[in-house]
Structure P
Amino acid sequence: MQITACKTYKFSVPIEGQAIDPGTGHRMSSTSKTWLFLKIETDVGIDGWGEGTGEWLVPSVEATLRAWFPLLIGQDPLPAEALSEDIMNRLPWKGGSVFGTAIAAINMALYDIAGKAWGVPVHTILGGKRRDKVRVYDNGGLTFNSPEEARQSAAAARNKGYTAVKGNPLETRDWPLDHHAIEHSVACVAAVREALGPDIDIMLDTHGSPTPELSIEFARCVAPYRPLFLEEPVKVGSMAALQELSQKSPVPIATGEKLFTVREFKELIDCRACAYLQPDLNHCFGISTLVEIARLANHQQMLMAPHNASGPICTAATLHADAVMNNFLIQETSSHYFQLFNNYVDHDMVVKDSYIRLSDRPGLGVEVKEQDVAKAPYEEMEYRQYRHADGSWKGW
């Protein structure tokens, strides 16, 4: 079998609502999100699909993929991990989100071909599933505009089949140590817990932008409402800050979506600087690397809660990786984007009681509606405005 052609498709999907900073009035999100699909064709009629989606990365990732097409044409696609490594071995630069996302798209597509060629799901190729279904949560299932809206949004997520929801606290802060933002966010979490009872899991994501001091105080105040974890409570870059916060926080800390290589994760794992790891398959060089990170984390008894803010192909691929992890905890999904999947792919992913049953279809288990994808519109994403009251930057 040989690879004969490669194609990319980029298109835009709508974002649900527009996040407006209540303090400054600045818009904190784009009007749409870009998905990037990769198709790899072979001389035996078996096609593989991958995904290279990422906020504000798609044009760069697509250009990188197109530059690498000559390294794929004529190659045997079945040794997915070896071929993925072969491309990176030709480059002196080993890290970064653009390279990580481009390789991830290729890696997914190669595994998809292998599964279809051998008539088995990808989780079988990876060594066999450890579970029959994967627990998922609804990212964006909580809105924190007010306690009442938080309560209503959580109830809506539960009605969609989720018993685990995540929202973004501390977004109302207008300076680095804003205690009013803490009080507001805690009130929202309290309303959710009171309305939905003890059996719903609440996750809180601060996007890596607060100061350590603000996050520590927030964790102390919100702990009585038993969040499952506090995600990215400090900026990436200081292991000391992350370790200090993990030691002082009564809420377990999760992080990892802005890390890409095994080396970066190993540094965090070796000193057990958090409780839960959140690598994103779409950025950490693919299925092979995500599984390797999970195995390293398992030695330190750290649990995996992979990040996922992408489309249907990456979601399916991540579920296959989740299937083979001994130390899996929970998987991020978005009910908003999930409802769009049917427009672009045929799949059998269904959320029921916060679980998705693993697919036994060959490959990744999705078939792209190529004609529909080719006709889908594309618009450039706009960069967010995310600032304090004095105009200084407060995000990422």
Structure Q
Amino acid sequence: MTARVTEDARALVALEDQWGAHNYHPLDIVVERGEGPWLYDVDGKRYLDCLSAYSAVSQGHCHPRLLETLREQASRVTLTSRAFRNDQLPLFCEELAKFCGMDAVLPMNTGAEAVETAIKAARRWGYRIKGIPDDRAEIIVCENNFHGRTTTIVGFSSEKSYRDGFGPFTPGFVTVPFGDAKSLEAAITRNTCAVLFEPIQCEAGIIIPPSGYLADIARICRSYKVLLLADEIQTGLGRTGRRFACDHESVKPDAYILGKALSGGFYPVSAFVASRAVMDVFDAGSHGSTYGGNPLGCAVSRTALAVIEDEQLTERSAELGAWLLEQLQKIRHSTIVEVRGRGLLIGIELTVSARPFCEALMARGVLCKETHDRVVRLAPPLVVSRDDLEWALQQIQTVFAEMPS
């Protein structure tokens, strides 16, 4: 079952297919506007957004405070480059560092850029602080990881489709099974400078590691003098019901890698946030970005962080997520393997392709997307109401009732 696509929408889909790259397989809804947790297509039909642009719009679409900040800052100055200082960057760095309980912030634009920044920081720390011989540093990563799409990052992905045709790849990465602390410890050598991990693997299908895993790898890294780099681009900033997903096991990494909700979907902003001992491996000219730390992005991000705190979105995610997970786990259907999640980040794993299920939900006004073919990811904006989720739950129950067993 698929949603009806009108002639106007069909024309726009055809135009995109003709002139755009074919590197995505989107659902055929053409969004025109958004408000809070809701999206509207070009025909005016309303949909509950249960993807949040992969957790980038946790504050909801077109949040009025973010919109006001964007307009006000855009009327003043938008970009200076880092050749000069601006009045928003120091405030952004201070507020984000305190939010994370860290010492220093290096702002970038996209999540992948922040990951690349972390890689550079870890390697230089390995050489200058740990004493690893030049060009021998190793970073341990996990199977089924997703840290971005640059050639370096896809080079250490275990997903063949991400790597196909893009080699040769950057050396210096060692892959271990996710959730297996013993394998991680066994992979550490004197050249290991860091462990790069996601506390919950989102693109892999909302994979939650065994209880105690995060605490174990934190202890291992401390004992071997290895940096612990937490990619919280999707899981951070309240998404899982805690400020950071690492907080579920009271783990404090050496650095956070942040993006997506950091700017509430208004502007691309990411950041590498670390202790001063790690951040100070960078000196003038060793790293940079023309747009990274621009005043427009910094102003928007400051308001995005304030909204998370002022509207208690982390607490809302914990409460509503626990309720939604419990309700979804009550659904009985032969195609359901498992329903798992933390906060408002939930995956429904099926025995069959999840695409038809997502298309059927779209027809009923609920937007979500499949990941790794057989998992439905649900991640609504954290401003979503209980009433909205109850309505979405009814649509999910109906779709399962109509699906063949």
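Work out distance in nm of label points 7 Å out along Cα→Cβ at positions 139 and 163 for each of structures P, Q, then name the structure with the largest result.
P
Using FRET efficiency 1/(1 + (r/R0)^6) of positions 179 and 387 (r between Cβ atoms, R0 = 25 Å, to 0.05) as the calculated read-out, with 0.10 as its value, let me know the right label among P, Q. Source structure: Q. For the read-out Cα Rg over 2.2 N^0.38 Å, for residues 99-186 alone, a value of 1.68 was computed from one structure; give its label from P, Q. Only structure P yields this read-out. Work out the source of 1.00 here, i.e. which of P, Q gives that when FRET efficiency 1/(1 + (r/R0)^6) of positions 43 and 107 (r between Cβ atoms, R0 = 41 Å, to 0.05) is computed. Only structure P yields this read-out.
One of P, Q was used to calculate mean count of other Cβ atoms within 10 Å over residues 35-42, giving 23.5; which? Going label by label, the one that fits is P.
Values quoted throughout were computed directly from the atomic coordinates according to the rules given, and no laboratory measurement underlies them. Please read all numbers here as calculations on a predicted model, not as lab measurements. Cβ atoms are built from the backbone, for glycine too; each structure is taken alone.
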